[in-house]
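A short reminder: the numbers here are calculations on the coordinates, not readings from a lab. Here the structure is a predicted model, which means the values were calculated and not measured. Cβ atoms are built from the backbone, for glycine too; each structure is taken alone.
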Structure P
Amino acid sequence: MSMIFERKLPIPQDVKAQYPLSDDLAKLVSTRAEEIKDIFTGKSDKLVLVIGPCSADNEDSVIDYISRLRTVQDKVSDKIFIIPRIYTNKPRTTGDGYKGMLHQPNPNEKPDMYKGIVAIRELHMRALKETGFSCADEMLYPENFRYLSDILAYVAIGARSVENQQHRLVSSGLGIPVGMKNPTSGDISVMMNSITAAQHKHTFIYRGWEVHSEGNPCAHAILRGYVNKHGQSLPNYHYEDLVHLAEVYATSGLENPGVIVDTNHANSGKKYLEQIRIAKEVLHSCRHDADVKKLVKGFMIESYIEDGAQKIGECVYGKSITDPCLGWEKTEKLIYDIADLL
């Protein structure tokens, strides 16, 4: 074999026992979970913001950023529900590059998966303890979800994972909202099939067990733009795209129609400053069509302390080492502007 088995990693149950949630923190996770569920089932008309760095590369700067969100959340809590992004594992198009804190707790050091497992749990726990936020992560590896299953508020399935059987079936067994991105090709039917699979019951193999899932009624769409056959980024957040998605949902028989609009990635062509305009355009579309307004549950926004991105090793505090992000001043203003437009 060409794989070298270095060491057996601890199972999630053991890691949770070593780094347990207190009863108070578990109750906080549960309370936030109910509030989020109410938004996706339509009982609450608050707007969700899944917002934060492209990748969680440094514990202290991520907590600094999320602490700033806490102050803003308290001022807009009547209209907006913030779910900070703590994305600890990153998909790489070619397989090369920084794969996130799970792989490299320190981006300047070699991968260490055990340290990574501990680091991501401690980071999510610290965010909860210090700011009261249960957060979002991308489920890049379905078998790793259990390390964080008691602490997460939201899970996203990426554009390159959304057609994968294991991602879909595991999503059907999660007790929190799961957002299914459209694939990089832009084929909406792939995304809708994934939502259908996630909302249904299944029997499958997971972490060496035969498991039965009950279906996830809060599985929903994420529009992130797409890439055409010439490699050009094209958006799918415009009014016509949202109307079309509402029509597709109406004939699908799916529960709780909903979409989160990803304002970066192919929707912005990775021009991160466009996120401001895109969010406001979507809100304008909501004002013109009741079905669109009902469908749009919120935004996914990439933002950090400093504008833009940097290369690994440059060490600018609070600046992304993966995709470029909105800096804090622009982020804060955007959140208040969104609240004013609701």
Structure Q
Amino acid sequence: MYIHIPFCVKKCDYCDFNSYAIGSVNESEKALCRYIEALLEEARIQSEAVTELGAQVSTVYLGGGTPTYLPEILLSSLLTEVFRLFPIADNAEITVESNPGTATYRKLRCLRDIGATRLSIGVQSLNDSLLARLGRVHSASDSIQTFHLAREAGFDNINIDLIYAIPGQTMDDWEETLDSVIGLRPEHISAYGLMLEEGTPLWRKVKSGTLAVCDEDLEIDMYYSAKEKLSLAGYQHYEISNFAMLGYECRHNIIYWRLEPYIGLGAGAHSYVKREIRSNLAHPQDYLRSIKSVGSSVCEREVFSKADEMSTVMILGLRMTCGVGESEFHRRFGISMRDAFGEAIAKGVANGLLKWDGDRLKLTRYGLMLSNEAMQEFL
């Protein structure tokens, strides 16, 4: 289950997620309460469907936006009611996203006491000038303080998000951040190359020539530097951009990458159940009105054919370093991967992007940085 909180203190200069600076949608604390009320109304409706399926919720991910921007009382009431409404598995992974500076010890302790098992902190960099370039409102010291507060509050499963290929970032900048983060010993580290999304303030600065885009060769070097450093530090590289200590892989994201059923609550959230993708209205005010008037905010539905599902399983599954297994694929679809995608597999292997060991298809080391090229053959 994914729960979307679309509000932030400020929208970052590179961000094109469905998130809104609190002033831009005239949100007061009263309005935040209305959003949570609508979200819980959707939860009540969705819980009936989950109960009918006879399923349990194995992971819950509270994302955004900045969930820890919410007042403690709203966070508490939201998660408490969700846990009451849904059949949550005893060993469920419960993740909450947080940005540095938005979570006090008391708030983090509250989350831990309610049942949150995992915290994901949006650090991005430990270089203050690069944080300013990204439009982040926190400093490097804020990030380190938030990490230590989370440890004090009892979180023993923490992810740190990092970004590389920031305009003006050097290899020394990147490696200093990596070394500092490794020194904190979080259980999980995500390292993403910066995507310049059209229309964002950072994109406009690059387009106007105010900032220079990161050199492509340097970006590749940064990626492989992270892979090497993190591997030497004991982190398993289990997905293109994700590294974890053994046993601390993000179970929630693995569900996505395996295209297993998930439900989404909140503005812009998506669900995938019985081969149907359902998409909610994106803007919080539209979402609120729709929930209030018709008891649903679904604005789009798409039913996958078997071919759609097979294609998506390959594209998402290849993101993981373990790749896609022949036996798993055959058990799910009643056909072998080679019969379904023989030409795409052969082309990927011939180009050095894929490797086939007789049972599993995986990206090669070279293919990790050219994954889109490899995956497009399975569309």
Structure R
Amino acid sequence: MKIKLENVSMRFGDMYAVRDVSLSIAKGEYLTVLGPSGCGKTTLIKVISGIWRPTEGRVIVDGDDVTDIPLEDRDTGYVFQNIALFPNMTIEDNVGYSPRVRDLPQEEVDRISRDYLELVRMFDRAGMFPSELSGGEQQKVAIARALASGSKMLMLDEPLSALDARVRVELRYEIRRLVKKLGITVLHVTHDQEEAMSVSDRIILMRAGGIKEVGTPMDIYRNPKSIFAAYFIGETNLLECTVVGKTKTGRTMVRLRGGRVVRAAKSNYDTGDPTVISVRPENVYTAKDGIKAEIIGVVFMGTYWKIRTIAETSDYIDYNVSSNDEVPDVGDEVYLVFNKRATKVFARPEEGLEEAIKLE
């Protein structure tokens, strides 16, 4: 299914949960809606699926206006955050529920149930009840049931948030494998940036009811168009500064707080412009000379150590050290340099940096 939103808004009283959203989703695309709590993610997916009618705007599916058509009359499967299986039915009967209420012959109902249980690798549990399955297994059955309805569009509303971390990782890859095999259009809502990065063809980043940025996981990580995207997607160091000139190769020279001048990436900003540079921890290195900093925290992350410092500029600057390398101690003095090409230069927000990256 191809989905198009035209100036969609959803208002509750005087408050807009979603405001003036326009968007196109390609047939067979895996699109993730990402953002902090309260940004309008779930409201948007409920409007697209037909659970709620938008206050303003239109929802177009395959060229047809479906704005006034409810969920049950669309080819849409919906998987909720809280696993909603019929507890008194077997797994096979849960998956066959939709074909059965459509009055299909029992032989066809059995075939559909079997096919989708095999697709999610749960056929050997067909005779069990939901209470006899783990959380991850129950969610697989919920997805199979949604697909067995004949859905060409699948809505996943925080489908993994109630599961253990290891199960979430395994199941998110399984979901992507499954829907890509079937060629289904997917809209997946999550607040987990790692989940979004790992399954998506494209990511929609929402904030305060609007779309802040849209792009592939790689683009939105490497080339964010806003300070909020740079801050919310992955981890980054944000340093307030002022442009003091350009190098011969066009790189931006900026003065950090405290007076130190460093080179950053190319930009369109001119001398005197107030800016903010973003540099991710993996692009910060120690050297014999650079920004002087004191280590104030060392955290083991498994494959690497996260090192937090307080720099001479009064900024907190994080960098990473491989778990196989020598790890510094709290209190050590280091000198930090950046990968200039990997920095991003943004205009300093008029409302202030803290306000620009605030999650609520």
query: If Cα extents along the principal axes in Å comes out at 59, 51, 42 when worked out from the coordinates, which of P, Q, R was used?
result: Q
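Work out the source of 12.0 here, i.e. which of P, Q, R gives that when mean count of other Cβ atoms within 10 Å over residues 48-55 is computed.
Values: P: 26.4; Q: 12.0; R: 19.1.
Derived from Q, not from the others.
For which of the structures P, Q, R does the calculation of distance in nm of label points 7 Å out along Cα→Cβ at positions 16 and 40 return 3.6? Before the final figure, lay out the partial values.
Numbers: P: 1.8; Q: 3.6; R: 0.6.
That value comes from structure Q.
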query: A value of 0.70 was derived for FRET efficiency 1/(1 + (r/R0)^6) of positions 136 and 256 (r between Cβ atoms, R0 = 30 Å, to 0.05); which structure in P, Q, R was it taken from?
result: Q
